[in-house]
Structure P
Amino acid sequence: MTALTRLPDSELAEYRNPDIIGIAKANGYKTILMNVQGDLPDMVFRASDVEEADEVYLKDSEFVSQTDNRVDIRAADFLHKRLAEEHGLFIFLEKIGAHVPYQKRYPVNEPEHDIFKPSLAPDEFYSVSKRRRIINSYKNALRYNIDGFFAHLLGENPLSLKDCTILYTSDHGQSFMEYGQLESHGTTYLEQALVPFLIFSTDPWVLEHLKKPPEIPFTLHHMNIIPTLRALLCRDEGYDPGVYSSLVHNGEFRKPELRYITRGSPADCELSGIISADTDGKIILPLDKYMY
């Protein structure tokens with residue numbers, strides 16, 4: 001959130017750099033900070049960032065009033081209404097998502113949401129022998145808590161959200177015992193380092209300047225997100241932070257080494273080795289092992 005480009009952060013730049021909430025406010029946006037799975041501050045947002053936001057919604061807010069697997073859907077309804085009725089909003093949402101335990105991220109006892117079978121029971125333990133059921137539960141979680149989230153966020157007519165840009169990503173990927181491991185995330189397997197990165201926009205300036213996938217010659221990094229947000233907030237296609245490029249940058253698109261954090265805080269984190277990639281710089285995983 002503070003555009004660190006060197007890790008570990010031995011110089012503690014994360015405590016001096018401006019955060020994305022402050023940058024949005026400086027550009028005239030009303031800021032809303034939402035963390036429906038926990039409290040703030042945390043390892044991502046500092047106490048000063050939370051205090052700076054105009055509105056803050058945490059785990060004990062109105063969104064967590066029923067069972068947890070419906071939290072994201074209610075948050076999406078809230079955001080859709082705000083985005084449809086207001087302009088000049090900068091919103092950061094940390095959602096529940098399709099995190100383990102997957103069978104608790106959708107209404108597992110409702111047949112219309114338990115599509116992929118066999119799947120796991122609500123309180124069932126994971127084991128290597130249940131890999132297929134784990135993957136099916138993950139697919140059900142994706143269908144409900146990712147597809148369903150976007151259906152509620154965008155509404156029946158997504159183009160009605162005028163001048164709106166949405167960035168979506170994750171803090172880590174998922175493993176499914178490809179090598180016999182039980183850890184779904186937090187270790188050094190490549191599957192756990194790859195995340196989705198989607199951009200939806202109805203903003204004419206963004207649509208004109210945003211680089212499309214064919215124009216990006218290699219795998220992106222989380223570090224490309226903050227430069228992109230800063231460039232979008234400032235409407236500046238010439239903004240160049242010097243290391244990681246924004247996705248609206250009109251100059252050379254840089255390709256720094258891809259590394260990822262496996263343990264610790266920015267100040268003392270453990271970095272993986274360089275992620276291997278094809279000669280063209282793109283990382284592609286075989287998907288046949290997940291097809292059931």
Structure Q
Amino acid sequence: MKILLPLVFGLSLAISAAAQQATQYSLYMFNKAAYNPAYVGLDNLLTITGVYRKQWVDLVGSPTSQHVNMHMPLFFMSSGIGLAFQNDQLGVEQNLRPELMYSYQVPLSRKSLLSVGVGAGLFQKTLNGSDIRTPDGEYQDVFDHRDDVLSTANLSANANTLSAGIYYLSERLEVGLSTKNILEQKLEFDPTSIIPVRTYFFSAIAHLDLNSSLKLHPSAFVKSDILQTQIDFSALLQYNDNIMIGASFRGYSPTTIDAASIIGGWQLAENTRIIYSYDLTLSNLRNVSSGTHEILLTYALNKEIGKGVPPPIIYNPRF
């Protein structure tokens with residue numbers, strides 16, 4: 001067997017499949033618009049964020065993910081708009097997800113607001129059958145999986161997606177709740193189908209001043225499709241709104257343990273920030289991989305866009 005993960009995925013096509021499909025990111029606290037449409041516009045600036053993640057390095061067919069989003073406020077409408085694009089490669093499977101997002105913001109006090117948001121997009125899944133290798137297949141003179149279900153060509157299917165969320169933002173606390181794949185519209189393959197499962201996200205981030213130059217940002221992130229739930233706990237120290245170091249722990253339950261992350265970042269320029277995470281694999285996959293790398297780059301246009309009155313919270317895009 002040449003490739004394990006593609007084969008497992010290929011065999012799963014023999015039945016109608018449904019599983020938790022949310023992409024894993026360790027730097028979730030710096031990319032909130034990726035999982036909650038209610039966050040778009042809350043930086044009060046035009047913000048562009050790009051993420052690259054290579055999971056389980058050295059394991060053939062392991063996940064590789066790229067995410068890019070851009071969002072900005074519309075002060076005259078007390079709103080925000082954003083656009084996101086997600087690409088995941090998992091063995092022979094590729095997932096593409098473009099999404100358009102909108103949020104509406106309501107001030108609750110002089111230093112807090114509540115935002116509600118929606119997102120609509122497309123989910124395209126492609127299976128490259130020519131990369132599958134089966135134990136009984138023939139791949140020398142002819143190309144034959146010797147399986148009536150597995151295709152030797154590319155299979156592709158599309159489905160519409162819908163997301164929604166709410167986000168509370170204050171000077172010291174941020175809390176968000178969102179859901180993706182609300183429609184659970186089937187991806188129709190022949191002879192089967194795959195359901196993009198509805199997934200729920202909860203996030204909480206606190207901002208604590210330890211002294212005039214040092215800040216602590218503890219956070220928690222929960223992902224769940226009801227059947228499966230994963231929790232991340234993180235803590236970051238920020239020095240002079242510039243240098244950041246921290247750690248994260250993910251995936252603990254009575255039966256599982258996933259990874260611990262080491263996080264570091266700094267402000268490259270007034271408008272540009274870079275963050276890096278290295279995940280130490282704690283599960284049995286540590287025997288066949290050398291960890292996970294993730295890098296995030298953010299650019300914030302530090303100019304007022306549009307007309308209107310900004311909300312009472314002037315969010316600091318450096319965190």
Structure R
Amino acid sequence: MSAAGGTKAIVAALIANVSIAVAKFVAFLITSSSSMLAESIHSLADSGNQVLLLVGGKRAARERTPQHPFGYGRERYFYAFVVAVVLFTVGSLFSLYEGFQKLTSPHPIGTPVVAFAVLIFAIIAEIFSFRTAIREANAVRGKQSWVQFIRRSKSPELPVIVLEDLGALVGLILALFGVTMAVVTGDSTWDAYGTLSIGVLLAIIAVILAVETKSLLIGEGADPEAERQIVEALTGGPEVSKVIHLRTLHIGPEELLVAAKIAIEHDDTAEEIARGIDAAEQRVRAAVPIARVIYLEPDIYQRQQVQDPV
């Protein structure tokens with residue numbers, strides 16, 4: 001994923017959410033609708049999350065140091081995980097609390113036309129933000145399904161924005177349904193049910209994000225296609241007869257560490273081995289450009305040495 005594409009989607013979502021959060025909060029002050037308050041906090045949390053993603057991208061671009069010899073690329077994973085925590089604690093738990101409060105102390109919605117106007121405005125704004133996120137994601141997801149894209153993407157920003165925007169749209173529809181039913185039936189508990197539904201929705205999205213970003217934080221290897229290309233590149237010259245075993249690790253969304261034990265001919269000289277390793281590294285970087293850090297260990301091939309067939 002290009003960093004520019006992710007940043008564009010984040011900025012579009014941030015602009016939309018800040019304006020929506022202000023409009024929703026004004027509507028809550030006028031209508032006293034708990035759904036509007038829950039949606040205000042939801043948009044505020046989303047705005048904060050987009051700021052966190054921008055901060056993570058900025059900090060991840062720092063140069064490596066002796067203390068962090070592989071750089072700071074994985075900070076983007078950390079900040080994406082913080083987004084999941086914020087979405088759950090601020091968005092979901094607050095919405096659930098407000099919903100239960102409204103159930104125990106119901107009160108009618110005042111000036112419902114304001115709530116309807118703000119919700120329709122918010123839905124339109126979120127559609128534009130969601131469309132930007134979808135367009136940027138489509139540029140990089142290829143033939144993957146959306147589920148595969150969310151699960152396999154090594155760049156956290158676009159999956160986070162896509163899920164947040166989807167959650168925001170569904171949440172707005174739930175809020176609109178709750179307010180509409182409360183006005184039509186005169187029963188304000190519908191507003192409470194809408195608020196509770198928003199809380200459950202945000203909890204589900206937060207858990208999905210937490211699980212996926214946790215996997216990235218622990219450390220994920222290259223996808224099978226990239227590993228196949230690496231093996232083909234390593235064995236694509238006369239210097240390497242076989243890859244005995246291979247390890248890959250993403251040290252950032254666009255930076256891959258490659259470590260491999262390669263089989264060489266037993267009568268190669270040290271100079272020939274060194275030249276062969278250099279040539280193999282060049283082939284790997286040409287085939288998989290994100291393979292920035294490569295460590296190759298030459299060895300004499302013996303069948304019992306093979307740990308992982310590749």
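Throughout, read-outs are computed from the coordinates displayed, never taken from laboratory work. All values derive from a computational prediction rather than experimental measurement. Cβ atoms are built from the backbone, for glycine too; each structure is taken alone.
A few comments on the model shown:
- Entry that produces -23000 once helix-only ellipticity at 222 nm (-39500 (n - 2.57) for each DSSP H run of 4 or more, over all residues; to 500) is calculated, selected from P, Q, R: R
- Entry that produces 47, 28, 22 once Cα extents along the principal axes in Å, for residues 169-256 alone is calculated, selected from P, Q, R: P
- Computed over structures P, Q, R, FRET efficiency 1/(1 + (r/R0)^6) of positions 81 and 217 (r between Cβ atoms, R0 = 30 Å, to 0.05) reaches its largest value in R.
- Mean count of other Cβ atoms within 10 Å over residues 201-208 from the coordinates reads 19.9; which among P, Q, R: R
- Structure from which 2, 10, 15, 18, 19, 14, 9, 6, 4, 1, 0 was derived, P(r) over Cα pairs in 5 Å bins from 0, in percent, for residues 73-176 alone, options P, Q, R: R
- Structure responsible for 1.00, with Rg/Rh (Cα atoms, Kirkwood Rh) calculated and labels P, Q, R on offer: Q
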